[in-house]
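Pasting the structures here.
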Structure I
Amino acid sequence: MRPAPTIRRREARVGEGWPDHVPPLLRRIYAGRDAHDLDTARPRLAGLHPPEALSNIGAASALLADAIARDARILVVGDFDCDGATACAVAVRGLRMLGARDVVHAVPHRIVHGYGLSPALVEALSPLQPALLLTVDHGIACHAGIAAARDRGWQVLVTDHHLPSERLPAANAIVNPNLPGDAFPSKVLAGVGVIFYVLLALRARLRAEGAFEGPVPDLSTLLDLVAVGTVADLVPLDANNRALVAAGLRRLRSGQGTPGLLALAEVSGREAARLSASDIGFAIGPRLNAAGRLEDMAIGIECLLTDDPVRARELARVLHDINAERRAVQQAMLEDAEAVVARLPAVSSDSAGVCLHDPEWHPGVVGLVASKMKDALHRPVVAFAPAEPGSAQLRGSARSIPGLHIRDVLAAVDTAHPGLIDRFGGHAMAAGLSLSAAHYDAFAEAFRLQVAAMLDPALLRAEILTDGALDPREFDITHALHLRDAGPWGQAFPEPVFDGEFAIVDWRIVGARHLKLTLRLDGCPHPLSAIHFGGWREVAPAARERLVYRLAPDDYRGGDAVQLVVEHREACDPG
């Protein structure tokens, strides 16, 4: 499929001034991520950037404060992914906390309405007759939908984080850290982070106006939702986002989280007291996302809004079952995609950008297929499916590799070939688009040529960046717990991975797909247990291999047991 990746170790120059309770291993890990003191490594809420730095946040808070004062109806329109669902829940819960008595919410159906605030969705929402429509995690590209809402006399407030085009929609106010000229220091807030900041500004305005007769509402109770949406949307975890996520994880671990999130953790087999950002990314987030991919994200939002633990468990079980269906659909689509790629030998050498399409694919899962194939090929991939069965309209999801801004690629294709793409939007690493099925071949060729023009060929060689080798004395539960709890880890602040050479003592296939290994390391007095998930696809282990791995507590064996979670294996050079 692709050449073997290059393994490279991070440079980590550990300075002075670390407190004694931070072990040397963590100091090295933090230094490798340019965090050279405890405040940078573990940022706190007290260090959050102020809301006032966001453009138009004053106008946004004024719109909301006026609606609350008039008891006017506020309609929150979310999006059908995890960020959009948590953003919707934060908006509804937060506005009610701040005194809004008429707050309703809605979310587009992926197949029926398409992405964002479309004219069709506005038409469907017209019986609600809101005074103010609030978009969360979308809106910056919804020109026609916003115009349709304004034509009905509704005020429109857009809160979004996606990159804007040259022309902004005609909303009453737009809050987006990526607006031209915006002074907010962090441009990587998730959609849920943007609406949380708007609520902070609204609370400050209402407090200044004397609107609270009792205690000022504690918006930090929403941070578990902010954490889940931020991690699930794969935005970079800069210091500001890490402070938000860490605070949200603390709420979840203490058992004070939203009943729906605690139920989702339970149904996925995770213990709330030990939840990590990785658990959000691999367990909670996918179960919420599955509703928007295959069914209706309204189910996920209801799960996040209910305060009844029994109802939360019922909805979490529904989401769990939907996710199981999503995994089956995804696996079938991946097998189709792999078969297509196998018939395209040029993918491994000449083609810098790859497009895949199957008329039987589901539009809700193409993003996952694009992501998996991007990882397999180490090339930008766009996967397409019919917008609905038999439709002549395609919906595509694009995923990129480091060094290529995928939305900029789509913008360049759109400029060079007007009318080829109907709609597009997104970020540096992920984007979405729609086009006519009749335009697919022309787009695939234009995309391939544009990627080739914009991408440095050297970036097509995959690289694994590690934190070096662990000392034999560091393979213990103390260091494994330090590594687990020292995050939150995520995009741009990656979970620590290490590399080293091990002797393979024993191996076997477990769970039909996974490779269980027993290892020996020079200088380590006891054998080491390792698991390579999906390792059944690899060849049988050599006598000695170089492994890239994470060190984690072995929850299955319990006690002081640890295991290496293998992410890459290659045979050692016999010389």
Structure II
Amino acid sequence: MPLDAVCIHALVEELRERILGGRIDKVQQPERDMLLLSLRAKGENLRLLLAAGTGNARCHITNAAYENPAEAPMFCMLLRKHLVGARIVDVRQPDWERMLILDLDTFDELGVGSRKQLVVEMIGRSSNVILVAEDGRIVDCVRRVDYAGDALRRLLPGMIYRLPPRQEKIPFFEAESEQILKALSEADRDVPIDKWLLDRFSGLSPLICRELAYRSREDYERLPAQMEALRESVAAGEYEPCLLLRDDKPQDFSFLAFGQYGPETRIQRLPSFSELLDAFYTRKDQAEQRRRRGQELTRSIRTSRDRLARKLGNQREELKRTETKEEVRSRAELITANLFRMKKGDRVLTCQDYYAEGCPEITIPLDALKTPQQNAAALFKEYRKLKGAEQHLTVLIAQGEQQLDYLNSVLEELQRAESEKDLADIRRELAETGYLKKGKVSKAVKGKAQAPMRFVSDDGFEILVGRSNVQNDELTTRIARRTDWWLHTQKVHGSHVILRCEGETPSDAALEQAASIAVYYSQGRDGGKIPVDYTMVRFVRKPSGAMPGKVIYTEYKTMMAHGDEALVTRLKK
């Protein structure tokens, strides 16, 4: 759900306690509609995230890591010019709107002090981040709104900034009780309570309207008490950051505990609204960023994979047709054995089939324009052609299946890629294997590859994880020692995992944690418990000519494990 007015109200109070008087040291823009302000406030370093995307607009303190582009966007450069060194003097929410304003004391190019505002509008598709000068004019904004389309406001540099027009509804948290009771008396009782609340009052989200309907048991007579209780609770500042989990995945959030959901959901209470928003949005945002960054590369690999799959299908059909080769050979030999009974111009040969049990009679069609010897020679030629095709197609299909398996593993890598550097490693790998033209690989991709991911188990054993198929090979065949332990998910694409032992015997706990990491960095991440094979590195070898990431291993054991994100985050170095 988007942030509602009450969550923003609670968030403003929370931010005031932490960032007022803070100085902006750094401005970053990891995404087109996302900003990160690094602050020094009240003796601690903080990062304030401002997002203006559709469906994820928000403003809160974050601990999540975001990767910045190689070159800062123009809006980021503009904010650095105006905001670096500025002090935050106020954080406010005008008129219970879904927006937040940061009042900043800044200095211009001549060192003269001025007051600027950074406005974060969190209004669905119209979400925006706007820098406003002291005279009230727009300096610039993340999303400019010009005179095209049906926009209600124009947001362009140089224009006077005006607040969004207020809705023609009763402000729920500012109205007098008599005004609310009068609206209730005029309500159409046939309309569902949540729909009536949403249409009649501002400041209420669909979720809160449903919660009021649930608490009043869909009864208009019980509704006034629930509405007044909510107003009193908000006026007293009784906020409770609550996260709704279903199958341990965030589904919704609010400033109060839910009652409308059934037992299949779980409510998690968090210490602050910043932590609540981080927990709800961060994982989803990072997944969306990975999908968007790797979209073009994923589309290219899927096209190659689908083309290869169609080619393999045609080859298998051709291979199936070669199954008639023995029948063709037997007909050629039967013609050769019955030459004395044939003459040129015959259209069929009827003879005994001594290849079949009981020697039944068989009719073999002939080419009337050929002699009996020529008919036999044509069938022998067809037999040799089918036999050669069978041998050739068998090799081609085996190679094609290896390539198809490799492309599927690359697609799995793309789903796990966490940064632009990971994507660069995959592009480099595809260029080396010939699936990506080297001319299309940028200079940044041609640079040095990243080191393997590194983890340390609770009892001190180092765990290394490959980022790509090429790095999997390097990790297993070059970096790992023969006495280290190698882990991989069974029959599922994933990273090679090395448990460094330094000559010691690894503990069961270290093996279990390494297995959990192997599942997390595999295609079975969200599939519950899956089998993980593990063996010493000396029992792992790479076949000659095998595709990147493909190895053979023996003397292995298997354990069941599941991908634990919290464990991976805690052990990662």
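Every number here is computed from the coordinates shown, using simple stated rules; none is lab data. Quantities reported herein were computed from a predicted structural model and do not represent experimental measurements. Cβ atoms are built from the backbone, for glycine too; each structure is taken alone.
A value of 3.5 was computed for distance in nm of label points 7 Å out along Cα→Cβ at positions 15 and 375; which of I, II is the source structure?
Going label by label, the one that fits is I.
Looking across I, II, the calculation of distance in nm of label points 7 Å out along Cα→Cβ at positions 391 and 487 that yields 3.4 traces back to I.
State the single structure among I, II that was used to calculate mean projected area of the Cα convex hull in nm², giving 43.0. Clearly, the read-out refers to II. Once relative contact order in percent (Cα under 8 Å, 6 or more apart) is evaluated on every structure in I, II, the highest one turns out to be I.
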